[in-house]
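K.L.:
Each structure below is given as structure tokens.
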Structure P
Amino acid sequence: MSSNWRSLLVVPLLAAGAIFLHSQTHLNGFWVLKVPTGDGNFRESYFELQQSGDQITGKQVQGRRETAISAGTFQDGKLHFVLRQTPYDGVLDGGKINMHYQPPNSNMVEGVMERSGAEAARPPRLPLPELHDVPDNGLARTPPMGWNSWNKFAGKVDDAAVRGMADAMVSSGMSKVGYQYINIDDTWEGPRDAKGNITTNRKFPDMKALADYVHSKGLKIGIYSSPGPKTCAGYEGTYGHEDQDAKQWAAWGFDYIKYDWCSADQIYTDQEMQPVYQKMGDALRKTGRPIVFSLCQYGRSEVWKWGAQVGGNLWRTTGDISDRWNSMDRIGSRQFDIAPFIKPGHWNDPDMLEIGNGGMTNDEYKTHMSLWSMLAAPLLAGNDLRSMSDDIKAILMNTDVIAVDQDKEAHPVKKIAETESTVVLARPLAGKSTAIGFFNRGDQPAEISVNLDSAGLTGKKLVARDLWLHQPVQLSGDHYSATVPTHGVVMLKVTER
């Protein structure tokens, strides 16, 4: 037989062999889909697959949460299934499957599926401590002020951006009016080393050097993590490494930690939040370093009632804010009933500032700054400090309004008048003063009136100052009216003489 005839016979035999091998491959069991993040990490999602002939069933597994896949097939080494209406397709390559899928309104995603163990897909519930009160750390006697990376940079934050923000916080004058924290949000994390120590990814080549740089500017620096196996962006969390990670953050020189619930809800219930957060409160205390503890669990389980007990200095009271009027207005207007739970060192946190990110008008940004200050909320800027306009600088650096937020007596705000589209707030301040805010939530300019006796101010000699115009205001009698622009604010400080 000639070599040509042999080659003609071998090719079909090889093809048949490949089909036979694929038909003998069983996908039963757990798989992890690893998608590169571009910084040396992988975003991981887990699947439990069952194969019957060329039919595939199964589910995506995220701890206690499971989502069924549909339309699954495995034919000639090609895997196909649908998850949440998104088709996933892959090709078997040895013991791995090269996958791709395209979520709605997004780019194509490519990754590799590998065999995995069940424990990785369903991390076990770790023992939780008995409840006890974590001693007050003595920090954040007034609401923290600073900057956070997420609103502007999200997953694109890196060492250079953080250094740039520190430089800009000083050069702009923000540090002189009270802003001091430069906080790195999610996506700094790398994998754990052989000893279980958390590392950074290639966006942050030397975290200790970065912290030293921020400190050299006279500022403080913050970092981010989650009590779950993964952060909200899919990076390494502190799950099972609380003491170890707290020691590492302290060794790097961090002064602030934002601790985001994220994947912890795949393991623990809302009723277990308190001991989960207490575990980190204790770990931070054991480091011996003063570290502000920021709880981020979106206001679930009435955190304002127990946040201080687990060592929290502030706690999120809402879901994520966005740079839109409706988002800011909705979040800010839902804080009044829980205002009495604040006290020095322990603050309600309605999320970070969006001022300067371009999605709202300057009047709306003034409302944002005023409302957060009346609430005694943390003032964490979320814009690019290197390219602020003069108008945005004037809003973020309004020392009259900042003084209301930072008032050391920490009295809660009260709602003293309200219509369908307007609200008047009053907040007692130190020095026999009261801040009064006239907020127009409507779509047209509005005349807003209030009796000063509702703020306890009638019958006294009063001196008033407009905190946005920075000029005296004449008061006569027990009634005051203000013309307020659409989605705008007029804010007064009234002092007894």
Structure Q
Amino acid sequence: MATVQLTHVKKVYTGKVTAVYDFNLSIKDKEFVVFVGPSGCGKSTTLRMVAGLEDITDGTVKIDGKVVNDLQPKDRFVSMVFQNYALYPHLTVFDNIAFPLRLMKQVVKVPLTAKEKESHKVKIASLDKGIAILKKKIEDQKVTAKRQEALAFLDGQKTELDKQLAAEKDPKAAARLQKKLDDLAYDRLKALYPIDAERRLKALTDERTALAAELASGEKAERRKMSNDQIFEKVTAVAKTLGITDYLTRKPRALSGGQRQRVAIGRAMVKDCKVLLMDEPLSNLDAKLRNQMRAEIILLRKKIDTTFIYVTHDQTEAMTLGDRIVVMKDGLIMQVGTPQQVFDYPENLFVAEFIGAPKMNTLKCSLIKEGAKYYVNPFGAKIEVTGEKALTLAKRKVETQEIVLGVRPEHIEIVPSAAPNAIHTTLQVNEMMGSEFHLHLITDDGTPLIVRTPTIQLSEKQKGELVYGKSVYLTFGGQAMHFFDAKSAFSLLVDQPENLMKKPV
């Protein structure tokens, strides 16, 4: 298990196309983090930079406290499940899962022979001599560095010295100045070719330390391939966890989409990786199977207990799977938080509209402060802001201003025409979803609205009246509203994190 730290990570492709801007995120050990956003927002690119499949233009990626920017994917101790499964069609399920184990080598300790011990002693003695020589060269290099400082001073005074030489009438004094310049020029020539001894000294010192440790312990580390028995044990254990033990002898073409997805996950799990990366693994499945696999991933997470980074464009997956979700747009982080935080307290208009199905209704109106109370005036109505939302606005000292008002479809009520603050709309589309209706309406000024109402709340007569062109009157409570600045689109109810977004929403 491991932590993952991304600090000021940036990705720029050829042609100066920036896919990911200043990306900062700290992922805890064993945490399940979901990157969610529309296509092209940079979520898969960020995941691939963590995996080592994309070079990092700027910034650092740390896994378990170690910078991995320059490490190959195989050396990062991560596994990745791709969108298209990437199974080998000619191999069985067992061999597909076992494939990374057959390539992988594990470190084992073996005793040193008498001959190897003597060889270690000879090498250590030789290294001691080389280290002593390099230390002397480093001291010589420091002298050269001092000369370089003198030359830098000379370069700054060259114009003045040339003037003195040109004005000097005494041949002996001019000769002394010229000799001084020649001597320093010679020193400069030597300084141009410094000995890069410190890097070599570190390498020799590390080698000597490793040899001395092996000699003291009487053992050396060797990288060996896993035995067939070890591979069989690990593959069968993973197959049992995923429920695919009965399919180990089949080939991928004999499996369903969900079964293939489990094999792909098993191939990633079998390496005992520190971080498991999943790039839209359910996008190729049908709706029913996607729901089933989503539940299985939740159970899987509890069984293997590793650090997950999951990429999806489906906000339902993000809300149900993640401990935290990272909402992205155009290579920028829009908001980071738990699913409940992001749903209840969106920090900007993009997050408010992206998270939630159907999406939040947004409309332009005014937020009016009258004494200690706040009101909004959508479509001529005057609705008081109540509860926690009103207290938050007062605490933040929000004044009267133009806003974008947000109300989720499930918080809008259908009321009689004579009800206070009733808003007249005309029904355009009625989507019957089984347990609820999704009503697509339009106000008198042409603003579209969506209302989500349970079927159990409507009588048979009311259900029959929900037809195209029917007048419907709506209202909503003062606790159910969200308020966004009309210019910046940032929420008036929450503080904006520093350095989170470099461009406006």
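The numbers here are math on the coordinates, done by the rules we state, and not lab data. What you see is a predicted model; the values in this text were computed from it and never measured. Cβ atoms are built from the backbone, for glycine too; each structure is taken alone.
K.L.:
When mean count of other Cβ atoms within 10 Å over residues 200-207 is compared over structures P, Q, which one is greatest?
P.N.:
Values: P: 17.8; Q: 13.9.
Evaluating mean count of other Cβ atoms within 10 Å over residues 200-207 on every structure, the highest lands on P.
K.L.:
Tell me which of P, Q gives 0.80 when you compute FRET efficiency 1/(1 + (r/R0)^6) of positions 168 and 224 (r between Cβ atoms, R0 = 25 Å, to 0.05). The partial results should precede the final answer.
P.N.:
Values: P: 0.80; Q: 0.00.
Clearly, the read-out refers to P.
K.L.:
Rank structures P, Q by Cα Rg over 2.2 N^0.38 Å and report only the one at the top, that is, the highest. Each step should come with its number before you reach the end.
P.N.:
On the way: P: 1.19; Q: 1.45.
That would be structure Q.
K.L.:
Ok, one more. Figure out for me which of the structures P, Q the number -12500 belongs to, where helix-only ellipticity at 222 nm (-39500 (n - 2.57) for each DSSP H run of 4 or more, over all residues; to 500) was derived from the coordinates.
P.N.:
The read-out was computed on structure Q.
K.L.:
Hey, another quick one. Here distance in nm of label points 7 Å out along Cα→Cβ at positions 176 and 440 has been calculated and equals 3.4, so which of P, Q was it run on? Each step should come with its number before you reach the end.
P.N.:
Working: P: 3.4; Q: 9.6.
Computing distance in nm of label points 7 Å out along Cα→Cβ at positions 176 and 440 on every structure in P, Q gives 3.4 only for P.
K.L.:
Then there is this: Out of P, Q, choose the structure whose coordinates give relative contact order in percent (Cα under 8 Å, 6 or more apart) equal to 10 when calculated.
P.N.:
Working: P: 10; Q: 18.
Answer for the origin of the read-out: P.
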